[in-house]
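Taken together, the values in this text are just the output of simple stated rules run on the coordinates, not laboratory data. Note that the coordinates shown come from a computational prediction; the quantities given were computed from them, not determined experimentally. Cβ atoms are built from the backbone, for glycine too; each structure is taken alone.
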Structure I
Amino acid sequence: MMNKNQKGFSLIELLIVVAIIGIIAAIAIPNLLASRRAANEGSAQQSLRTISSAEATYYATAGSSNYGTSAQLGGQSLVDSVLATATTSPGKSGYSFIITGPSATAFVASAAPTTNSGVTATGTRDFCIDESGVLRARASSSTTPSATCGAGFGNPIGN
């Protein structure tokens, strides 16, 4: 026998609430992951701009008219310790970085996502910058940063 004053939710009502929460989660989670990837890409772009500025400073001061490696830039406190050692996975903000060919005339700094496909992708684009200061991007095809940069790499960011 049931009392007239017995209160609570029926099983159907609880199932409806759970279904609604599931639908909301199915809509929100992909957007959250896309936002995370966009934030990682923005961080990688800014990190490359920081490296470019640090290279110009190093060239004009401690480098004696030579560009520097990431260790040299870190040693002069021109970049933080995380960025100076971000050549290995997981890198910084889901990207790994490399500076290649620092010499008296040129350098190339590039970044690639540590995971470039699937739900757990940390980014979908590779980035590079060189002594010209032009930041370029292309669709990511590898998790290894590129050693080259230029017109063949991709379009300049912002153009």
Structure II
Amino acid sequence: MTAHEPNPTIHASAVRVGERAVLIRGPSGSGKSRLALELILAGRAGVIAQTELIGDDRVHLSAEGGALIVRPAANLAGLLEVHGLGIRRLPYASAAEVGMVVDLDAEDAARMPAPASLEIVLNGVKCARIPVGKGFSALPLVTAMLVTRPSAVL
């Protein structure tokens, strides 16, 4: 790989929420595109900070200055698959720092997750992580992570 050649793509989607990105990973058919669209709609409705698609299905990740940066795959930039409608075009951000990783159909998802499962290291950079169980809606979890803080009181 040359200095001008981008990192290989990974199978994931990403949405910029405010200044940072939510990176959405999971197996094919797990709902990555759907969660991306739900986040974009939540941003437009004012439920969360302003949102913008970064990439759907394939994105580039790179560690830069201690941050994990996500960029769209060039041939898919601005394209989002909407189940039942096909491929749709949206405005998109060219890059953002990853602030959160959402793993759909995660085997370690739990009602009260272990603290270790709420972090992940990608490309040498530690990120917040939300493991979402198969069949569970990720949007409420992601929204809660974006608008609340952890509590030491149970």
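Brief remarks on what is shown
- Cα extents along the principal axes in Å derived as 49, 37, 28 - corresponding label from I, II: II
- Structure from which 0.75 was derived, FRET efficiency 1/(1 + (r/R0)^6) of positions 103 and 135 (r between Cβ atoms, R0 = 25 Å, to 0.05), options I, II: I
- Which entry (I, II) yields the derived value 22 for relative contact order in percent (Cα under 8 Å, 6 or more apart): II
- When FRET efficiency 1/(1 + (r/R0)^6) of positions 15 and 63 (r between Cβ atoms, R0 = 35 Å, to 0.05) is computed across structures I, II, the figure 0.00 traces back to I.
- Each of I, II could give mean count of other Cβ atoms within 10 Å over residues 79-86, but the derived value 17.8 comes from I.
- Computed 1.2 for distance in nm of label points 7 Å out along Cα→Cβ at positions 31 and 47 - originating structure among I, II: II
- Top of I, II by percent of Cα pairs over 19 Å apart, for residues 7-70 alone, largest first: I
- Among I, II, structure where helix-only ellipticity at 222 nm (-39500 (n - 2.57) for each DSSP H run of 4 or more, over all residues; to 500) as derived comes to -4500: II
- Calculated for structures I, II, mean count of other Cβ atoms within 10 Å over residues 23-30 is largest in II.
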